[in-house]
Structures are given as C-alpha cells and as structure tokens.
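Have a look at these structures, which come just after this line.
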Structure P
Amino acid sequence: MIYSILYVALGGALGSVARFLVSKATQSVCTTHLPIATLIVNVLGCFFIGMLYALFERNATIGANMRLMLTVGFCGGFTTFSTFMNENFNLMQGGNIAISALYIGISVTLGFLGVWLGAWVIRVAG
C-alpha cells in the first residue's frame, strides 16, 4: 500500500507541475475572458486519460502501480475533470446513458453550488 501511495504522490506532483506549466504558457499567449488555460488543461487531461485506458486495455503488462501513477496521480494532479469524463464515458459504454446524464447534471449543479456556498460562507464570516 505504501508503494501505491508513493506512486500516486509522484504522479500527482508531476501532473500538478504540468498543469501549472501549461496554464502559464497558455496565459502568456492568450488574453481572453474565457478561462482558456483551464479549458486546455481539462481537454488535454481527458485526451491523456483516454489514451492511457486504451493503452492499459491493450497492454496488460503495465503494472498496477504504474497505472495508479499515470491515472490517479498524473491525470488527477493535472485535472480531475479527466477522471470525471472517463467515468461518464465508461457509464455510456455500459449503456447507462441516463445515469451518466444524471451524474453530469448533479456534478455540475452541486459543484457550482459548492463554489457559491464556499464563497458565501467566507463573505458572511467577514
């Protein structure tokens, strides 16, 4: 278990640094009100996790710790949006389209409400 944690931590650190670098590079060349850096990171993260899961399906010799490092660690540190989208992709592939739509709707709604509520609590606390 300790090795799994270390692999996830290493991947998470690398993913976080990669997110920071992609964001800074994007912000230096794009000036827009749209949070384009976050959009790019989210789309890239989805692309990466899609590639990784397809690679894992094709190549069973990739060890569990390496899978953890690349998916939970790197992709999770880079963006959790990729995991969210991969979960929805898997639900849809399994024929659970209504569950996927519900999951997306609940996640977006509650996520937005969570941000609003968190900001409200701090503003009210003064």
Structure Q
Amino acid sequence: MADGVRVNLAEKLATFSDKWQPRIVETIDDYEIKVVKIDGDFVWHQHAEADELFIVLKGRLRMDFRDRQVTVGPGELIVVPRATEHKPYAENCEMILLERRGVANTGDGPANERTARPVRI
C-alpha cells in the first residue's frame, strides 16, 4: 500500500497494451484497485461471494446479464452484485475495477485462458 501517494491512471494505463489483464494500482482495506484494457467478449461468470465495481474511463462497456444488457460510457460505473452471472463486452475500453483481494476475474469456476494473475504496477 502506498501511503498517501497520488496515482496517475493515464500513466499506469500507458505502461501496457494487452487486453483482459488487470493491473493493480493501489489497495484499500481488503480491495484491489485495478486498471484494465478490454476489447471484445469475455466469458460468462459469477462471483458467489463478491460484488464487482466497473468504472469506464474510455470507450463503452456493455455488461450482459442473462435477462438484459446495460451499456456504460466514460464517467459512468456499474456494480455487478455477488452471485449475478454476467459477461462484459467492449470495444477498446479502459476501466478501473474494484474487487476484493484474491477474486479471480473469471469467477468461481475453473481457471481458463482468460484467467488473469494481476500484478502491481
């Protein structure tokens, strides 16, 4: 944890180009603040014990739920409640994620090719 250090999100996002690989920029209590670039479809998943917060910085995010879709633009956020099956889709989107420490980006199921192991930048 950086004690009172300012984090420049644009600078952090400029350090990588790969998609669907969140990077940890800071922590707060038992939560990780991550930045991520996404493009295309993700996988259907859920987190039985954790909510997720997505804040769009650039581009548009479409959050698919089994019964609807919600589009989120720059400066907007969406909270996906725990145990809610969802699938993100975006075209060249940059976001902030707030997730409980240790929560897998692909949910509670088995790891797959999209499962990330976030590193701190």
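Laboratory data are not the source of any read-out in this text; all were calculated from the coordinates shown. The structure displayed is predicted, hence computed values, not measured ones. Cβ atoms are built from the backbone, for glycine too; each structure is taken alone.
For structures P, Q, calculate distance in nm of label points 7 Å out along Cα→Cβ at positions 4 and 108 and state which one comes out highest.
Details: P: 3.3; Q: 4.1.
By distance in nm of label points 7 Å out along Cα→Cβ at positions 4 and 108, the leading structure of P, Q is Q.
Assign the value 3.4, calculated as distance in nm of label points 7 Å out along Cα→Cβ at positions 44 and 60, to the correct structure from P, Q. Before the final figure, lay out the partial values.
On the way: P: 3.4; Q: 2.4.
The read-out was computed on structure P.
With mean count of other Cβ atoms within 10 Å over residues 12-19 coming out at 12.6, pick the structure among P, Q it was computed from.
Numbers: P: 17.5; Q: 12.6.
Source structure: Q.
Here mean count of other Cβ atoms within 10 Å over residues 52-59 was calculated and came to 18.4; which of the structures P, Q was it taken from? Display every interim value, and only then the final one.
Working: P: 12.1; Q: 18.4.
Only structure Q yields this read-out.
Out of P, Q, choose the structure whose coordinates give semi-axes √(5λ) of the Cα gyration tensor in Å equal to 21, 17, 14 when calculated.
Numbers: P: 27, 21, 17; Q: 21, 17, 14.
This value belongs to structure Q.
Identify the structure, out of P, Q, from whose coordinates mean count of other Cβ atoms within 10 Å over residues 20-27 was calculated to give 17.9.
Details: P: 13.6; Q: 17.9.
For mean count of other Cβ atoms within 10 Å over residues 20-27, the value 17.9 is produced by structure Q.
Using helix-only ellipticity at 222 nm (-39500 (n - 2.57) for each DSSP H run of 4 or more, over all residues; to 500) as the calculated read-out, with -1000 as its value, let me know the right label among P, Q. Before the final figure, lay out each step's value.
Numbers: P: -26500; Q: -1000.
Computing helix-only ellipticity at 222 nm (-39500 (n - 2.57) for each DSSP H run of 4 or more, over all residues; to 500) on every structure in P, Q gives -1000 only for Q.
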